[in-house]
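Given below, in the form of C-alpha cells, are the structures.
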Structure P
Amino acid sequence: MLLWLGFPLFALYVAWRAVRRPDWRPHLAERFGQLSYRQTIPGGIWLHAVSVGEVIAAAGIVRQLRLRFPGRPVYVSVGTVAGRKMADQRLSGLADHVFYVPFDYPWFVRRVLRRLRPACLIVLETEIWPNLWREAKRFGCTLYLMNGRIADRTVAQYRKLRWFFQPLLSLPDAVLAQSERDRQRLAALGATHAINNGNLKYDVEPPAPPAPELVAWVGGAPLLIAASTMPPDEEQQVIAAYQQLPPGTKMILAPRRPERFELTAGLLEAAQIPFIRRSQFRPGPEPVLLLDTIGELAGLFALDAVVFVGGSLVNWGGHNILEPAFFGRPILTGPHMQNFAEMDREFREAGAVRVVTDAAALASAVRELLRHPRELGGKAQALAESKRGATARAVGAIRLGAPFTHRPLAWLWWTLSLLWRAGLALDRWRARPVRLPRAVISVGGIAMGGVGKTPFVLWLAAQLRQSGYRVGILTRGYGRRNREPVAFAPGAPASVEMTGDEAQLFVRSGLAHVGIGRDRARTARMMADQVDVFLLDDGFQHWALCRDFDIVLLDPLDPFSGGVFPAGYFREAPPALSRAGAVVTLRKQARNPPPPGRYTAFCGLGNPGSFFATLRECGVELAGVRTFPDHHRYQLAELRSMPGPLITTAKDAANLPPGSPAVWVLELETQPDEISLDGQPATPEQLLAHIRRLIDSKSSSNR
C-alpha cells in the first residue's frame, strides 16, 4: 500500500529529473526494468556498481568471475550517468550487458530478474535496496554485499535506523567489509555474515595510457592534477593555489560532476588563466587543461605530476587515492577524507600522503613536491601494493544459487504445461514406430533451444566414418521451402532453400548421406541401401522411428532449471532422461578463431548466450551483441545497422542474403566433456565403442 501511495511522487520525481538532466533520458526504460536483451543464459551473475569508482573496481571483479565461472554470463548495472559512461568504456566486451539498475519497486526488479535469470547478485559498496535484495533472494539468487563500508559521517544515521537495516543486512550470504572497523559497524547493524575482506579498490587495474596528444601537451613541464574537485568552492581554491605556482607549471583540472564543467570554465576565465577544454583539444600554449570528459582521468595519473585528490578541502568526504598511488605519484588531500577514513588513516600513518588545509597550504605543498616528488610517491605506491588481493578473496567466497523461473500467472503456465505433457503423451501413444534395417542413433535434448546438437552430430558422424561406417543423417530441415523429402550423397551440392540452415551444415560437411524431411521414416527408406547407421538429429521426442540408442545433450550452464513448456523451457521433465542410453555435456572450441579485434556478434539460435560465451572463451573481444529469432533469415538493412567487424555462427551464415557485408563465420567443433553411459561415467572412447557394437549387432541380425 505504501508503495502505491508513494508512486505519484515517484512519477513526479522521474519527470522532473528527465527535464532537468537531458543526459539522464537515454535508456530511461531500463530504470523501469525494460531491458533490450531478448534472450539470456540462465544462471548468470548480476553485479551492481553504482558509479565511477565502483565501476573501476568492477572491472577486476568481472575478470576474476570469468576465470572462476567460465561460460557464466556477467551483467553489470549502474546507477549514475557517469557510471554508465565509465562502464561502457571499461566493461565493453568484458561484461555481457551493461544497464541502469531498475528503480527499487518490486515489479520493476522482478522484470529484470525474469529477463536475466541470475544465480547470484553482487552489490558493491553499501548500496542497500530493500526490494532488489528481497526479490533476488526470493528468486533463488545468492546475495553478496562486497566492499561494504559505513562512513564516519553516516554511522550515526545508520545506528538510528538499525530497526530498518537489521532484517535487510541479514539477507546476504556474506557481507565482505573493507576493513575491520567496517565489519564491526555492519555486524552491529545486523549483518550476520560480516567478514573483513579488505578493500577491493586496492586492486586497481592499469587504466588506458594517456592520449599521445596530452603527453605532448605536458612536454615535461611541472604538472599539477586536481582530481575530482567538488562544490561549493573547491575549484576556486585550486585555481587560487595554481596562481601561486612557479611560471611554466601546468595543471589538469578535473571537476567530479559534469554540471560543474561550465562553471569551472567561467572561473578560469574570470581569473584570466588561459585554458583549453579536453572536449575541444588542440595543441597550444595554454597552461591549463579543463578535463570536461568522463573516463580519462585515471589514465592521466601515469603522467609525471603532483596529484591533489578533491572532495577533501570541502566537506564532501574525499575520493579514492589509490589510482595515483598505483603510479607512485605524490598525493595531497584536504582534511575531509571521512568517506575513505580507514584508507586515509593507513596512508597518513605510513607517511604516504600530505594533508593541506587551504589554497595557500596547497600551493606551498605543490611547490615542494614538484622539487622532490619521489619519497612521498614511493611510499604511496609501496603501501598500495601491499594491500592487493581483496578481489581474488571476494570472488573465491562466492557460491551460486539455483534461481527458479519467476513468471507472472505462474498457475496459468503450469496448467498449460499439463496440456503440453498430455499432448506429448498422446503423440507417443498414437505413434506406430517404424523399425529400420539399420541402427538408428538419436541425438536430442529435453530442453528447447540449442545445446550443440548439430556440431555433436557432425562429430559423431566423423568418428563413425573414420571407423569405416557409411553414415546417414536424418533431419527435419527447419526453415526450408521445399516440403518434399530429399536425400543427398556426401559432397552433393544443395541450396539453403532445399535444405534449411541446420541441414545445410550437414550437407556441406561431406561426412554423410543427408536425408531431409518431416517424415523421417520415409526419408530413411530413400537411403537405406547406402548407409550402415542412421543419426537421427533432434530425435529424442520423435516417435515415428524405433531407435536403438538415445543420446541426450544437456546444457552444463542450465541442466535442470525451469519447468515444462510453457511454464519453463523443457519439452519433457527431467525424469524423461531415464529413456536415454547416454547423457552428454559438451566442450566447444573454435576451429577458426578470428583475427584480433573488437567484434559485434550476432546470431539467431535457441541459446544465443552459449555462442557469446564460447566467443569469450576463445579470446574474442566483443564490442556488442545482438540476438535474433531462431532460424532467422537476415535482411541487408539488419546487417548494415550493426557496427563491424561482424562475427556469427555457421548456421546463421547459411541465412545471410546476397551482398552481405563481410562477416567472420566462426566454425565450432565439439567433443563430449562429461558422459553418463547407462548411468555410469564413461569416456568418449567407451561411448563410441558402445555405438559400434550396436551397429555391428544390428547389421548381423539383418543379414
Structure Q
Amino acid sequence: MAQLFKKHLIQILLGLAITCVFVGHAARVYQIPLVSVIDAFIYDARLRLTMPGGVDPRVVILDIDEKSLAEGGRWPWSRDRMAALLDRLFDHYRIAALGFDVVFAEPDDSSGLKSLEALAQNDLRGEAAYRAALGRLRGTLDYDRRFAEAMAGRPVVLGYYFTNMSTALTSGQLPAPVLPAGTFAGHSLGITTWNGFGANLPAFQQKAASGGHFVPLIDFDGISRRVPLLVEYQGAYYEALSLAMVRLLLGMPPVTPVFAGDGGDYAGLEWLDLKTPRGDVRIPVDEAASALIPYRGPPGSFTYLSIADALHGRLPVEALRDKIVLVGTTTPGLMDLRATPVASTYPGVEIHANLIAGMLDGSLKMKPAYVLGAEVLTVLVCGLALSLLLPFFSPMKASLLALGALVAVAGSNFSFWQSGLLIPLAATLLLLLALYALSMSWGYFVESRSKRQFTELFGQYVPPELVDEMARDPERYSMEGQNRELTVLFSDVRSFTTISEGLDPKELSHLMNEYLGAMTAVIRRNRGTLDKYIGDAIMAFWGAPVADAEHARHAVLTALEMQRELRRLDAPFRARGWPELHIGVGINTGTMTVGDMGSPVRKAYTVMGDAVNLGSRLEGITKQYGVGILVGETTREQVPDVVFRELDRVRVKGKDAPVAIYEPLGPAGELDRATLDALKLWQQALRAYRAQAWDEADVHLYNLLREAPDCRLYRLYAERVAHCRQHPPGEGWDGVTTFETK
C-alpha cells in the first residue's frame, strides 16, 4: 500500500492543493468570482423550482398604478386625499394593518394655507372677520395635520430609506430604534451600516404606530435576494418595514437577538425572537441580520388593487376586510422595480409582502453563521476523500465515485434546502468536478494485481471464484483493519474429547480431515470466508473481504447445509468404524473489526469484536437446549425467508444486555405440516411461560412431549415450569436465562 501510495503521490498532492483553494473560498478568506456566480445561479434555480406559487390572500397591495395616476394626478397626492384613504381603509374596509412603501418627506402646501396665513400676518385684508374665518378653516386646510391625525391610534407603519453617501444627508424623523446601541457588543457581526436616511415628516412618524426601512440588499449581480431586518445607524438598530408590520400584527413584541450556543464570544446570530402571548415567533437571519426573501412566485403572487378604487370605495368590502395592506407602486416612472431571482423587473412592494407572509408562515430559509463551518467541512471532506481515493480507482470506478459524490452532495444539499436550511453548494460541486477532471486528465491506469497475489493473500480464506472476482477489481479490497457489519459462524463437535480417546491418532486425523473438508466445502459453496480451525472447531464469516448484502442469509443456509452434510457422512463413517458426529453451530450478525491481524511472526485475516464473542457463546449453549443451531436476533431479522423457532432470551457471560436466540428450522415453504403445527404449539407454550401462566404452559408442553418425548428443549421448559410453580419468580421477572459460563 505504501508503494502504491507513493506511485500516486503527485496526483494526490495536486488534488489536495485544489481542495485548499476551494476551502479558502468556503472559509471566506477570499472569494472566487466564478464560484460566487454559480452559487447565485444555484440559489435562484432552487428558489424557482420550489416556490409554492399561487396567490396569498392575507396581504393586499394597493397599487399606485397608471389608472390611479390618471384619476388623481401625479404622485404624491395631497395629504387630505391620503387622510381620506386611511379613513376609508380603516372605517369602511376594516383592514388589519397598513404599511407604506413610500415616504412622506415634504410638507403639503397644496391647500394654499400658507398663502392665506401670510395674508393674515401682513394684515393686507385688515379685517378681524378674515382672521376668524381663517381660524375656522385652518383645521380643514392643514392637510398634513389631517393626515397625521388620520394615522393616530391606527395600525399604520411608515416606510423610509437609508443611504450611504460620502456626505451624510438626513431628512425627516426616524422612528425609535428597535434595539439600542451596544446590543451586539462583543459580537463581530456584519450588520449593514448606513450614514444617512430619508424619512417621513416628524408629525407623521410621531402619529404612526411604527416605521421600517424598505431598502433590500443588492447582491454583486444586481439581484435582490435578501433584506436586512436590522440595520445600524449611529450605533442604534432599526428594523425593516416587513419586520415592523409583523411586530405590529403580533402586538409589538420586543425583538430579541438569539445566538448559537447562548451567545458568548461566538458571533453566530441565528434568529430574531418575538415573544408573544401565543408563543415565540422565530425569524431566521444570517450573520448580517438579513433575511432571505421567500418569493412565492413571479410578480402577482399577491392581490393587486388600484389605490384609486380603494379611495373611492369601488371595491367590495370583502376584498380588504382583515387584510394586511401595503401601499406601493408598479408604475415604472416611480422607480420601485427591482431585479430578483424570479423576474428581472419585480415590484419592490411585493418583496415586503413576501417577507411578511414568510415571517407569519415561518417559511423563511435559514442561513445561520454555522453554515460557513458546514460548507468548509463539506468541501474539506469531499476534497480529502476524492483526492485520496480517485488515484487508486480505474476510470470507470472513478467516474462512478465522482458521480455518486455529486449526487450525494447535491441531494443532501437539496434536502437541507427543503427543510429550510441554505448551505452554499457551488464550491463543493466545482471541487468535485475539478478533482474528477484531474483524475481523468492524469491518465492513470493502475494495473490490476495478479491473480497469484490475490491467491496468496486471500486464497486460503475465500473460495476461488471469489478470488477471481476480487482480482478483476483489486483496488476495492484490502487486508487493512476496518469496521463492517458481518455475520460470523462457529461450529464445534459435541463430545470431541470422548471421540478422540476412542480412536488412534491416525484414525482421528483421517476422521477430522474428512469432517473438516466436508464442512469447509459447504462454507465455500455459500461464499463464506474460512477464518480458522481451532482443533475440531470451525470459524467462518460472511461479508468480507467481498461485500455480501445477504451475509446473514448465507451463513444460516450454510449452517443448515452443514447439518445435512453431517448426516450424509454417517454412512461412510460407520463403514469405517467411526462414531457418528454431532455439532453445535452458533451464528451472530453485527459490527465487527475485520482485517489482517497478528504479530510480525504470524498474521491472519480474521474478525474481532463483541458480536464475534456472542456468536461463540451461542455455539456454546446449543447443547443446553438440545438444538444444532442457534442464531442471534440480528441475524434472524435479516433472514425473512427462513422459518425460525424462538428458544429463549438469554444473558451470556460477558454481556449484560439480554438477547433473543432462535433455531432456524428451514427455508419457508419447505417445512412439513407437522413441523409447522409443532412450531405453533411451541410458540403458545413460550408465551404462556413468559406470562407465568404455568397451567397453560404445562398443557402445551405435555402435548409437545407426547409427540417428541426425547426433545431436550421441551423437557427443559417442563422442568422450568415445575420449578417456577414451587418458586414463583414474581412480577419483576423478565424471563431471561443467565449463563455464567462460556
Structure R
Amino acid sequence: MDQITMDRRSLLGAALLVAFTAGPRAAQAWTEKPVATDRVESFLALDAQGNVTVFIGKVDLGTGVRTGFMQIAAEELDVPLGRVRVIEGDTALTPDQGPTYGSLSIQNAGVQLRAAAATARRELLTRAATRFGAQPGALRVEEGAVVAPDGRRATFAELLGTGRLELAVDANAPIKPPEARRVVGRTVPRVDIPDKVFGRFEYVHDFKLPNMLHGRPVRPPAMGAVAEAVDEASIRHIPGVVRVVHRGAFVGVVAETEWAAVRAAKDLRVRWSDWAGLPDQARLWEHVKATPVAQVQVTSDRGNAAQAIASAPRKLQASYDFGINSHASMGPSCAVANFEGGRLTTWSASQATHNLRKQLAMMLAMPVEQVRCIYLEGAGCYGRNGHEDAAADAALLAQAVGRPVRVQWMRADEHGWDPKGPPHLVELRAGLDAQGNLTGWEAEAWIPKGAGGNVDLTAAELGGLPRENQIHPGNIIHNLAQPYAFPAVKTVCHRLDTTPFRPSWISTPGRMQNTYASEAFLDEVAAAAGKDPVQFRLSMLPREETRGREVLERVARLANWQTRPSPQADRTGEVLRGRGVTFCKYELVRTYVAAVAEVEVNRRTGVIRVTRFLCSHDCGQIINPDGVRSQIEGNIIHTLSRTFKEEMTFDRKAVTSLDWASYQVITFPEVPEIVIDLVDRPAERPWGAGEPAAAVVPSAVSNAVFDATGIRLRSVPFTPAKFRAALSAS
C-alpha cells in the first residue's frame, strides 16, 4: 500500500494545504489532524512538491474505489493523478463517514470529498487573484498551479506559503462542469492492481510488528456452550506456547510462532458444556414463521389491496425463500492488536473502523480516545464478515500477554463463526381482472428486527464482556415496496424478535431477496395474464419513471428480446433454453438496473447453466467506467454463486458447512458471458454501483428457468435436486 503510506514526521513537516491543529483532547485521541466531516482540512493536504493526500473514511474492499477517490481529487484540484495518494479508514486521520456499505462510498463520501476539493480550489483561485491582480474567473488551474492570463504561475505551495488554510466545506462550491473534466468519467487503471498482480501488495495478513506473537481462538463445539474447564497442561509439550486465555466461553492461545499457535489451538483440551439450541434446518421456515414478532412494519399501503385481490376473477399466490448464507471470504479474517502506554491500536480489514473503535472500547471498558483502528486491505469483503471479530480476538489476547498479537482465523473459524445473512421468507398475493390487468398486490416478509448497525463482537459475546447486545441484519426491508404503479398495493415486514445465527448484512441485504421474490412473482403474474414480461413491466411503470423505462428497453435491445409470453411453447428435449428479465430501482430512490439471464436447463440432471447475463445499469454520473463494470461483473458472479451454490448447513449445535466441500461456491467454468450496458449521466450526481446489480440476479435466473421449462423455482439456492423435485411435482 505504498500509495497511502505516510508517517507523522513527513505529514507534519510538509508545507500543507491545511492545518493539522489539535487541542489537548485531540492529541490524547492521537488525532494528527482535524477529522470533522465539515472541514476541508479533514479531507485534503498538500506538500511543498504539489503532492495531494486524500483522507477518506470509507475503505477500498477490493472494489477499486480508492482509484475513484483519487480521480475526484485530481479532477477538482487539477493535479496529475500520480501526485494523489489516499489514506483510508484510520480513526486518527480520517473523518468518520460511516461504514463502507450500502453502495455509498462514491455517492456520499466521494461527493463530500469533491465538495472539499472544490472549496479548496476556489480559495486557491482567490489567493492567486489577489497575487496577480486579476479576477478569479480569468485564471486557470493546471498541474497543481494557478496560471494568469499573461502566463504568470503560482504553485499551490507558493500560494500557501508557511501560513495555514483552514476552511469549512462548502457543499455548494462550484465543481467542474462535465465538458471540462479530464479525469472523472474516464477509465483509469486501478492503482492497486500492479502490486497485486506481481505479489508486492501488502495485505493485512502480511502486516508484522516487532516482538509480535501469534494467537488463535478456540471456539466451542456448540454455539451456546461454555468452557467449564481448560487443561493448560495438554499443550505444554508444544514449544513456544506463551499463554492460554480463558474468559467464559472465550478461549484463546498465544504462541511465539503461528504454527505453534495452530497446534496449541488444535490440541488444547477443553471441557465444554452441552448445548443444542438451534432449530431443525429441515423445518427452518416453520421456525421462522413461529418466531415471535417484535414489530410489524408497513412499507407501502395504497388502495385496498386485500379487497382488490379478493374480488378479482383470478388470484395468484406464492412463497419465496432465500436460505442462510455465510460470507465465506476466500482469505480468512486477520488482525493485529497492540497495547502501548495504555492505548490500543488494531490493524484489520474492518469496513467500519470508526465503529470498531467504539466496540473495542466498550468491550475492554476503555475510553474511546485510547483506541485507534487502522484499515489494511484484506481478501475482499461484501458485508460485515469476520474482520472485526479477529480484531477483537487479537485485542483480548494482546491485553493478556502485553505484547502485539496477530490473529488469523482458520477456515473452520471463518465458515463457522462469521456473521450470517439471515433467512428471508416472502409470501405474495395478486389479483388479475378478466383482461389480465393486475388489480392488487400484497407481500409479507419475515425478517429479523434491527437495521444496519454494529454487529456484536464474537469475543465480547463469548467472553461475557460489554456489548450492544442487539441484532443487526442490515437494512433488509428495502425493495419489498414496488416501483410499479399497481392500482392497490400493501407490503408488510414482520420483524422477528430473534434469528438463529448472529446476523449481518451480506451484499445487497434485503434488496436482493425482496427483488428476487417480487420480480419472480411479477413474472408469474405476467405469465398468468399471457403477456410478455418486458411489456408487462413497462406498462406498469409510472410515466415519470423515464430512467427505469430506458434501462428496461436498453437491456431488451441488448438481448435481442423476442416479444412473447413465458414459458416458451416448445419445451421438449433434454436440454431446454430460455430467457428471463428483471428490473430494480434500488431502494426505490436510486440506481436503475435491468437484466436478462439466458439459461440452459438439463431436465434429466436438473443442472442449470447461465450461458449469458446481460445488464443495463444507470448509476448517474460515472467516475470510472472500468471500475463500475468491474463492480457489476463482481456482483453478477458472486450472486450467481449464491443463487446456485451457497447455503449454510447446521445441526442443532453449530454450523456444519465448515469447508469448501460443504459450502460450495461458483467455479470458473460456471461463469457466464457477461454483457454490460452503462448509462452515463455526467450532469447528474453519482449513485452507488457496489450492490444494485446483485439485486436482479436470482429473479432473472428464476424467470429464465420458467421460460425454458415451465417450472418455477422459488427457493434459493436453485440446486439440481430442487429442480428435479419441482419437475416431478409438476
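Computed from the coordinates by the stated procedures, all read-outs in this text should not be read as laboratory data. Quick caveat, the model's predicted, so the values are computed rather than measured. Cβ atoms are built from the backbone, for glycine too; each structure is taken alone.
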Checklist entry - Comparing structures P, Q, R by distance in nm of label points 7 Å out along Cα→Cβ at positions 98 and 578, which one has the largest value? => result Q
Checklist entry - With semi-axes √(5λ) of the Cα gyration tensor in Å derived from the coordinates and found to be 58, 28, 23, which of P, Q, R does the value describe? => result P
Checklist entry - Given that distance in nm of label points 7 Å out along Cα→Cβ at positions 146 and 418, derived from a single structure, equals 5.7, which label among P, Q, R identifies that structure? => result Q
Next on the checklist: Matching task: -13500 is the computed value of helix-only ellipticity at 222 nm (-39500 (n - 2.57) for each DSSP H run of 4 or more, over all residues; to 500). Pick the structure from P, Q, R.
Outcome noted: Q
